[in-house]
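I've put the structures underneath this note.
Each value in this text was obtained by applying a stated rule to the coordinates, not by laboratory testing. In this text, all values refer to a predicted model and were calculated from it rather than measured experimentally. Cβ atoms are built from the backbone, for glycine too; each structure is taken alone.
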Structure 1
Amino acid sequence: MRQTLVVVENLTKLVHDPIEARVFLPKLKPGVKAAKERASLPEVREIGQRALDVIDHAMGGHQDGDSTTMSAIERTQPHDVSAFLEKHIKINGGLVDPSGDADIWSLAKQYISNMVAEDVNQREIERVAGCIEPYLEPLMDDGKAAAVA
């Protein structure tokens with residue numbers, strides 16, 4: 001039981017994305033909790049408590065005295081990126097010829113939004129500017145696409 005709890009604790013520490021952790025850790029947590037409560041050795045109960053703490057942390061939980069609250073960590077959605085892009089394009093002067101580029105922009109906006117949302121969800125933040133600037137450059141004044149990106 002001790003080795004199982006140690007393995008669960010160590011493997012749970014490797015999970016960095018709370019959204020992914022919420023897929024399998026709720027199934028694992030009752031077994032760890034039961035092992036912690038039923039263990040006769042104090043050392044095993046202590047390891048079980050550590051494993052439960054790591055599971056709660058990996059799932060995005062924060063200890064508040066007696067209760068554990070789950071922080072709301074959501075994946076970035078393309079429509080959120082789209083709204084963000086629209087806002088920053090307006091701030092930076094808008095499109096050069098909105099009437100002529102409206103069809104191109106509607107397609108490009110969907111494509112850009114999907115790429116940026118995926119990069120943000122995968123924590124590839126350094127790739128975001130490269131997903132925006134080349135597509136906005138022909139649609140905006142010089143240098144404005146880089147500001148938006």
Structure 2
Amino acid sequence: MDDFTASFQVTWADLDGNNHMRNTGYLDYAAQTRMIFFASHGFTPEAFATHAVGPVALEDTVTYRREMRLLDPFRVSFALAGMSGNGAKFLLENQITREGGKLCATVRTRGIWMDLRARKAVAPPEGLFQAIQTLTKTKDFETLP
């Protein structure tokens with residue numbers, strides 16, 4: 001299993017009016033971590049274009065635990081929380097932690113792989129499907145219909 005994580009630092013552009021990371025920043029870093037994972041497994045932006053497939057987020061849920069402020073270093077993990085048998089539907093989980101492993105937020109994204117030509121849900125290409133299956137599964141992993 002792949003315990004995938006990416007490291008970042010809170011930037012000036014991430015801040016909101018309260019001087020901590022804006023709520024959409026958590027979603028941005030979760031998505032960036034996923035794309036870094038896919039690229040590291042051969043699914044670069046060019047590969048997605050070649051296969052005419054892309055991820056579509058249908059629902060994002062963010063649970064906040066701690067604030068993050070300018071220049072705070074943090075890590076974003078990436079795990080599989082659910083998937084349909086053919087992989088067309090997915091539930092992904094990102095945990096955002098500060099130094100010392102302190103949980104700041106959990107992002108859960110429910111989505112599908114979309115055929116960008118037919119505009120419908122499809123099973124991911126074989127290499128992408130295999131990469132996703134290497135992810136660590138969450139304790140509450142569910143098989144999606």
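Output the label of whichever structure in 1, 2 has the greatest value of distance in nm of label points 7 Å out along Cα→Cβ at positions 39 and 127. Numbers along the way, then the final one.
Working: 1: 4.0; 2: 1.6.
For this comparison of distance in nm of label points 7 Å out along Cα→Cβ at positions 39 and 127, the top structure is 1.
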Given structures 1, 2, which gives the highest value for relative contact order in percent (Cα under 8 Å, 6 or more apart)? 2
Source structure (of 1, 2) for distance in nm of label points 7 Å out along Cα→Cβ at positions 7 and 103, computed value 6.0: 1
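Here helix-only ellipticity at 222 nm (-39500 (n - 2.57) for each DSSP H run of 4 or more, over all residues; to 500) has been calculated and equals -22500, so which of 1, 2 was it run on?
Details: 1: -22500; 2: -7000.
Going through each structure in turn, the value belongs to 1.
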